[in-house]
1. Taking Rg and Dmax of the Cα atoms in Å from the coordinates of each of 1, 2, 3, which one would give 18.5, 62?
2. Which structure, out of 1, 2, 3, was P(r) over Cα pairs in 10 Å bins from 0, in percent, for residues 218-273 alone derived from, given a value of 21, 37, 31, 11?
3. Which of 1, 2, 3 yields 1.09 for Rg/Rh (Cα atoms, Kirkwood Rh), for residues 66-249 alone, as computed?
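Every read-out reported here was derived from the displayed coordinates using simple, explicitly stated rules and does not represent laboratory data. All values reported here derive from a predicted model rather than from experimental measurement.
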Structure 1
Amino acid sequence: MQPFLSIIVPVYNCKKYLRQCVESIKNQTFTNFELILVDDGSTDGCGEICDSFAAEDYRIKAIHQPNGGAWAARNTGVRASSGQYVGFADGDDTLEPDMYKIMALCAMEHDCDVVMCDILSESESSETVMSGAPALREGYYSLSDMETSVFPKMMYSGQFFDFGIVPMLWNKIFRRSIIVRHCQKNVPRIKIGEDAACVYPSITDCSCMYYLKSMALYRYRRHDSQTTVRYSENLPEQISELYNLFQHSKIAEKYPEQLDYYFAYMTKISISNELNPENKIPYSEKLKTIRGIIKSSKERGIIGKISIKSMPLVHKIYFTLVRLGFVRCLAVLIRLTKKLQQH
């Protein structure tokens with residue numbers, strides 16, 4: 001019998017938390033699902049754990065592949081899925097027992113293309129509720145509602161920089177016929193924004209949705225290492241590939257201003273990344289790379305199109321320096337801002 005829901009978990013070196021994650025899915029009060037564990041080349045024994053769960057429960061499949069990153073693992077899971085709807089979870093997170101019961105019943109009742117909920121962000125010392133869609137009200141959205149209230153602010157709410165809908169896959173379930181069109185593209189270089197590259201084009205293909213506001217059903221685990229932003233190699237190239245992917249979506253055609261603000265934000269991330277202390281190249285080379293990032297953003301028209309009038313003062317100064325090409329001053333501002341944030 002075809003399951004109503006396929007749940008896909010990309011698994012990579014998360015042995016400490018994997019059993020807890022899978023148990024939280026196995027013990028869901030909603031039972032008409034298949035769970036696809038995609039071992040993405042783990043080296044810590046996760047593969048064996050996946051196999052043991054698959055041997056215990058007929059609803060669980062274990063797939064093993066060489067390491068290719070979260071996007072590749074999710075693509076593998078989507079290809080193997082057979083449910084009417086598809087949901088995702090990360091191997092170090094957990095779910096509230098009724099999460100998929102509530103979301104599945106909502107999808108059935110309203111025949112929605114996507115259902116989303118809020119998020120409980122937790123660490124060893126604290127828990128915080130995160131809104132899944134800060135710019136939206138609770139409830140059902142028809143296509144006309146989405147055209148007026150969702151699509152125009154899903155990537156940029158009007159405040160720099162706040163998402164209208166958070167670009168996470170794991171607090172949503174999508175109709176499989178929609179998610180399959182956007183989660184199987186060959187973009188192996190993208191390591192940043194991979195969720196966004198699937199979430200936003202999928203939402204623009206939806207004709208109706210439901211937002212379960214104030215229902216934090218997914219438990220996202222914050223790790224201590226996440227408090228320190230690490231240096232990412234080849235980030236400008238990754239962002240360029242992400243930009244090209246979005247240019248072939250409905251968003252570029254109908255809501256280009258959303259992309260302008262999103263990639264202005266990505267430009268900011270990319271510039272800050274080059275100045276990360278973990279980047280060991282000479283300072284002069286860092287500045288050269290930043291000039292290239294700014295040039296690329298200007299050529300795409302991103303920097304010139306965004307309005308900075310309503311931005312906080314620091315962001316106004318930041319993007320003024322970007323527009324003027326004052327790279328050294330920009331570097332000083334970034335270092336100063338980081339020092340202030342640490343105190």
Structure 2
Amino acid sequence: MSTFVTLDEIRAAAARITGTAVKTPLVQLHVPGLPFEVWVKCESAQPIGSFKLRGAFNMIAQLAPAALAKGVITYSSGNHAQGVAYGARALGAKAVIVMPDNAPAVKIEATRELGAEIVFVGPASSARRETAEQMAAEFGYTIIPPYDHPHIIAGQATCGLEIAEAMPDVDLVLSPVSGGGLLSGTAAALKLAAAAGGCNRNVLVWGAEPELAADAKESFYARTLVEWPAAKTSRTIGDGLRTQALGVLNFEHVLRFVDGIVTVSEEEILEAMRMMMTYSDLVPEPSGAVTLAAVLFHAMELPRAEKVVILLSGRNIDPALKLALAQDLRLKATAS
């Protein structure tokens with residue numbers, strides 16, 4: 001079994017990313033009818049609009065000068081692409097990003113604006129990885145994987161560490177899950193902090209993902225890693241959650257530190273986005289809204305809790321979808 005990240009490594013990552021990533025706020029969400037307090041961990045407040053900067057910068061910042069000089073490469077549908085591009089630019093390194101040809105235009109343009117070179121492949125996450133590995137071998141780039149690496153996990157875990165510090169009496173934390181970087185890191189940080197007396201010793205951590213891309217839930221309850229075909233996972237509107245399988249190291253962390261995984265429907269994701277836009281100034285991308293969808297529509301499947309923190313993993317929503325949701329809200333307001 002691979003080595004698990006430690007609390008010292010997570011604290012070191014927190015120090016390393018200070019000044020590049022920000023400590024994001026917890027914002028209470030007052031949605032009528034919920035049986036518990038809901039607080040949003042607003043990773044949308046990161047400079048790139050998503051949590052991905054944490055892990056990407058934590059890994060790039062540890063590269064030797066010779067490796068930085070050759071450049072870095074990754075494979076991503078968008079948010080990790082921006083994290084790597086932002087981190088590489090901050091450290092003066094070239095960034096190459098392998099992206100699926102169905103990635104949202106808003107994420108493609110944001111990545112380009114950060115100075116990265118983009119290479120397009122088909123929708124399968126396996127094809128993205130294979131292309132990145134081939135280019136790394138040919139040009140000497142260092143691969144900055146989206147989730148399956150201890151430096152990435154430790155970087156994403158700083159999100160959980162901040163939750164423990166800001167709300168030590170939290171009962172339940174919900175994270176989106178795709179490749180497993182954010183979920184595994186957040187769960188590890190909270191459980192390790194709890195063991196060290198840094199927060200509620202009974203804190204629970206759950207994942208949330210779309211029903212149409214539920215490979216993580218299947219893997220978790222089968223206790224064996226499964227992979228879904230790209231044709232299935234690409235059906236969900238949550239473009240950041242279309243990964244076909246959890247990373248191997250992420251899965252080990254999930255099995256050790258995570259308490260459960262719940263799935264949500266596409267309409268539940270859209271309604272959660274509408275609700276967040278109605279009851280706050282926050283604008284979530286679909287992948288970031290799965291946690292709110294879980295508490296809105298699947299509270300009976302979750303453990304009993306008084307204080308719940310949901311991770312809003314990103315704000316990088318397609319402008320057309322944002323406009324459509326805003327129109328829906330205006331129509332509802334007019335009808336009422």
Structure 3
Amino acid sequence: MATRPEQLAAALSKGLAPVYLVSGDDTLLVTEACDLIIAAAKAQGFSERSVHHVDTGFSWHGLTQDAASMSLFCERKILDVRVPSKKFDKDASALLRDWVGNDSNVDTVLLLRTDRLQPKQRSSAWFKALEADGVVVLIWPLAANEFPRWLQSRLQNKGLALQPDALAYLAARVEGNLLAAVQEIEKLALQDLPAPISEQSLAACLEDTSRFTSFDLVDAALQGSPDRVHKVLWGLKEEGVSVFAIMGALTSQLRRLGQTRGMPPGRARAVQQFLQRSRIPTHQWLAECSVIDQQAKGVGIGDPWISLEQLLLCMAGADKVSRPSIHQRLLRRR
């Protein structure tokens with residue numbers, strides 16, 4: 001059964017499944033989902049837990065042996081398996097397909113935690129078997145417009161209330177770093193500030209812990225958010241990210257426009273919005289990328305960072321911003 005992260009607690013209250021697969025790139029959200037499963041299992045008598053790391057020398061058949069070997073003081077066990085997505089090989093496929101249909105594993109809960117699975121893996125026989133007889137939790141990155149709601153929910157769970165401007169301020173400071181967001185909320189809970197907390201009070205006890213990736217920047221351009229493009233781009237530059245790293249993410253996404261299968265839902269929607277908004281063919285956007293590449297290599301005229309911002313702002317639909325190729329021609333005339 002496919003279950004959204006926010007539905008997991010309700011699903012666990014109805015009973016345990018024999019197998020759980022939790023997949024995602026955000027360590028915090030994956031860990032929290034797994035902690036929920038472990039807590040529910042322990043509440044139902046699965047008091048022993050063994051942790052397995054799938055690396056060199058690991059044997060999937062060893063899980064069967066572990067499940068069969070109970071201690072003197074425990075009759076039910078949780079097998080907590082940490083497995084990189086690339087390690088789901090033929091042996092894993094065979095064992096997992098056998099596991100879900102094996103009644104002898106009734107006293108064992110198998111918990112698999114992994115990073116994001118590729119579309120091909122999510123259409124495999126072993127994945128479909130887990131989805132049919134177990135519970136699969138796919139955790140996608142939070143989109144920018146989803147982050148404030150997620151943050152508000154976390155604050156409410158801690159009994160904290162923020163004024164609207166304070167919530168916007170906090171979201172801007174910790175965006176892209178969920179672990180930092182949770183840490184800052186924990187700090188606020190200890191401050192005993194008067195509610196609702198004002199922006200001024202909040203600013204006095206926070207540090208700027210926002211952290212972005214090149215894909216956050218590309219998403220901002222596709223979503224049509226010029227202000228966010230500016231913020232994320234120069235944040236990446238300050239962190240020492242190279243132009244080439246950003247260009248790699250950008251050109252990769254441009255070449256895949258229209259191929260949204262397997263993408264996180266938020267990014268797929270952003271791509272569709274961009275395709276509906278853009279009047280420029282994909283090959284022209286890639287041609288603009290080549291201009292920036294030449295500048296970064298010292299061959300072309302102009303600053304690659306400025307040109308990169310121009311390109312991304314154009315993609316985001318900003319008014320009165322020229323494409324890098326047009327700006328470069330103007331520079332050559334001087």
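1. The correct label is 2.
2. Only one of 1, 2, 3 returns 21, 37, 31, 11 for P(r) over Cα pairs in 10 Å bins from 0, in percent, for residues 218-273 alone, namely 1.
3. 3
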